[in-house]
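Next up: the structures, one after another.
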Structure P
Amino acid sequence: MKTITTVTALVLFLSFNLFAQPIINWETCYGGSSFDVASEFHLTPDGGYIIIGQTESDNGDVSGNHGSLDYWLIKLDINRNIEWQKCLGGSQTDRGNTCQVTTDESYIVSGLCDSNDGDVSGNHGQSDYWIVKVDAQENTIWKKCYGGSQNEVAYNMKQTTDGGYVIAGLAYSNEGDVSGNHGQCDYWVIKIDDMGTIEWQNALGGYQQDVPSCVQQTTDGGFIVVGSTLSDDGDVTGYHGVFDIWGVKLDGNGILEWQRCYGGSAKDGAKSVLQTTDGGYIIAGNTESTDGDVTGNHGSTDCWIVKIDNLGNIQWQKCLGGSGVDLANSIIQTTKGNYIMAGSTKSDDGDVSGNHGDNDCWIVELDTLGNLQWQLCAGGSSSDYASSILQTPAGNLVFVGGTYSNDGDVSSNHGSVDYWLVELDYFTGIMPHNTDFTLFPNPVDNSGLTISTNHHGPLMVKLLDLRGTIVLETLLLENNKHIDMDYISDGIYIIQISDRSKIIHQQKMIKSSN
């Protein structure tokens, strides 16, 4: 585990501007001597993390493996120490793909199970969707299999506003829980209640392969689903050739409202979708095309970011990468409105610089028009990739993925591939500084901090540490406010100033007694 020192952070902070490449605050590996790959993670209510993936290990951090691949669910505390870990599965291949923190502060995970023993019962044949809900103490609340006699794989899941869940994956079956399959594999979207009972299901696609990757509930109560399609019939129109990105909008009952194909004559596919603050959507995917909807491909496979409006019309698109294979896996919108993409790169040219060797995690920020703000390669001399990214309450970026490395940015790999959890210092880019506020001195010592402003109070001032914990809270009632700092530990903090409705100023502050 590596943690940047306050002195180093201070030097780097003073040299960065708003669009500077962030630095790694800390990184941690989790796993055993075999194959351990993280798929998705979330912040937990206590300030820790919940991470889902799959493991072949049964040593190191991993215990209780049932055989072959198991779901591996780990709960970390606020200091990133493992609070508990749980292997879920049976004697066959079981892969955890997605997780959620539920409104009752439990955890729900989904993926695929080939097993029908151990923790798994009720498999319909070959692979099923397998959903497991556990409480905060790792006790299983319920678990269920969904599918038919062929292969079904759950790729993504979200809790819905009614307390249930929507799951998107693929289905080859056309019996059991599945009906309406158009041929080969379809998008299979199911809505279940809070105890796992199916409320509705819909198979979407055409005669060829249709493979979803991500689902999100939309502000109108419906759902957006993205993935890839090889079809040009059934529900699919506008196909460009080979695989296209296929975006599908459903209403709250799972009925198709609109669909769009995006791409060119080569292979294109989506990995992540997010409804944006303007009501449209941002899609992160990959492209090998240089025609159709795609412009600016750097060679081989590029990350492809597509911004669409609420009806699916393209507003802008951006190819990101170099001459190697560059893959997007996750995208978020930050508190300042920009977009952060996480994935991987084999390039070290074009948009990419700083590759450590082989395949690196690649993190990119785009503004609201798709202009590149910064990019960061993270990893070592072996293969590394980022699968999921989020922004913490304090504003920093954290990503999780897999690493085969044990050098460069990576330390303490347990062997083969480990879960890799990394925090990036993104404070310089949280939001533009409000010039109506002056904070001095910065860095601050025990003599205290003075906040000068022309704003009329009352305003709320909060000091947050790197974990997002509030360590000081006070009202700003006068134009010049002096805050005693002698009891605040040395370190890096965020000063956050709010009026009654929103944050109006936010910036980094460093406390140093020396």
Structure Q
Amino acid sequence: MKKWYTVLMKKVVLLAVNAKYVHSSLSVWFLAAGIAHNACLRYDVVVAESTINRPINEIAGQVAAHEPDIVGISAYIWNAQMLPELIAALRGRLPRAVFVLGGPEAAYNEDFWLERGADYVLRGEGEQRLPMLLDALSGGVVSARDVGGLKLQPQAPLNPYSSSYFNALDGRIAYIETSRGCPFRCAFCLSAGSGVRFFPIDAAKEQIRKLAGSGTKTVKFVDRTFNCDRERAYELFEFILNLEAHCCFHFEVAADLFDEKTLTLLAAAPPGRIQLEAGIQSFFLPALEASARQTDIEKAERSIRALVLGQNIHIHVDLIAGLPNETLSEFQNSFDRAFALGAHTLQLGFLKLIHGSLLREQSGALGISFSDFPPYEIISSPWLSAEDLHVLKSAENALRRTYNKSRFLSSLEYVLSATHLSPFSLFRMLGEAAPNSGIPLDAYAMLLFDCFSGLPGVKMDMLLDCMTCDWLGMVKGKNMPLFLKMQDKRRKQIASAAAKRLGHAVSVGETAVLSCGSSVFVDIKDRDPVNGLYRVFRSEE
């Protein structure tokens, strides 16, 4: 039985600084549960969440308003650059407070943070270590000096989903962890070789059920490789598919680990219920081998194609530019092969040499240069020059602004077919022609038209028709650019006929007349839950 020591209760603020408002933090709620369950003393714990986009003085004021004795902060690559200034601002307001840092950015870079205002840095799982440190600081039986060196047995997972958690969630993305660690040893990842602990599946199901009813639109599993245990993954997939839920569940998976039984189950998923993120990283075997990446590429391709074919699951595929041995030409081949899979999102990421990863340790010997600042992105290597990376950045910008946002999809398909360009060549060209990512969408559409219309094989009227249909399907309530509009008296008649067909009002702005004479209209109440596009009808349908 736990013994409580009678001391003055200390106030603890656990601070998470997220990348975006729509994100929530799971780690701080695990830590709060750890304090409640494992601490010998009692603490008044407050969870505070903010974002990197908020002014530092405002975040400091948010924390200082609670007058904490101890402040715990989770450090990640997305917030690490601002944390030294934030800690300094907090120290100015809370001169007597103790500052404790944890998280991957702190745990593998302890001296840096101790020199920049942290009093303590915790490495490893915090659910046990943080309560022990708090007790030590409050006069408990363990000294603060000893906490970091203790070998702790992993405990049964705690439940972070308190009533306070659900009150704070407020419709944002919810996160869940049903296993911890990873069976693989990828040299660019912190989880390499950590092994996997699976949490009790019945508890996981109950947490899934609660999150499904929380009002969130997306539940993301933070399991590093959700389907590394096929049978367990199948059981949880099956449970989720049978839920009465109105949210989407997102998983990181290894596509080559899917068996036919699971693929058949997923083929029956309600459209939009499941999102799968499959990391391919590269199709170039020497790059995979140098990164200790274990993937059956051919099997992964077959699984992804089968999943895409079902048209009921949003598929996200990852590539990493900058892996050892992969040149620009070889990466272009990886890109084109990945694009051919037809995934809804093809993320072109760049190698990050994060603290604690094997590739960071090997970077000097490999000749990889990277930024000193988070997220420690590659600058150049023996295989990719700075100029090569600039080319890749341009292509990534175009990919992100178009394909990955389901924008101008039929236009891209038409241009690729008409010109016989490779996908990478097309996105590279578009990225160089329209490098500014801050321009309005209608101006970007004009740049895209100018870029594509001059290509050999592209017919201007066909391109205009594709872009017109794309605009109707991807934009709700935004006026069509003037160069796409065909002022035609029939648009009022089209809107009237469309309203009768759909059973609800259709505005003139939701119709168009194509160069071939066909009329089109969009149903803004019929949005595809997988790709996010609205359904567009042609007059011949």
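Rule-based calculations on the coordinates, nothing more; no lab input. All values reported here derive from a predicted model rather than from experimental measurement. Cβ atoms are built from the backbone, for glycine too; each structure is taken alone.
Out of P, Q, which has the highest value for FRET efficiency 1/(1 + (r/R0)^6) of positions 138 and 418 (r between Cβ atoms, R0 = 30 Å, to 0.05)?
Structure P gives the largest value of FRET efficiency 1/(1 + (r/R0)^6) of positions 138 and 418 (r between Cβ atoms, R0 = 30 Å, to 0.05) among P, Q.
Tell me which of P, Q gives -12000 when you compute helix-only ellipticity at 222 nm (-39500 (n - 2.57) for each DSSP H run of 4 or more, over all residues; to 500).
Answer by label: Q.
One of P, Q was used to compute semi-axes √(5λ) of the Cα gyration tensor in Å, for residues 234-361 alone, and the answer was 29, 16, 13. Which one was it?
The read-out was computed on structure Q.
Match the computed value 26.0 of Kirkwood radius over Cα pairs in Å to one of the structures P, Q, and report its label.
Corresponding structure: Q.
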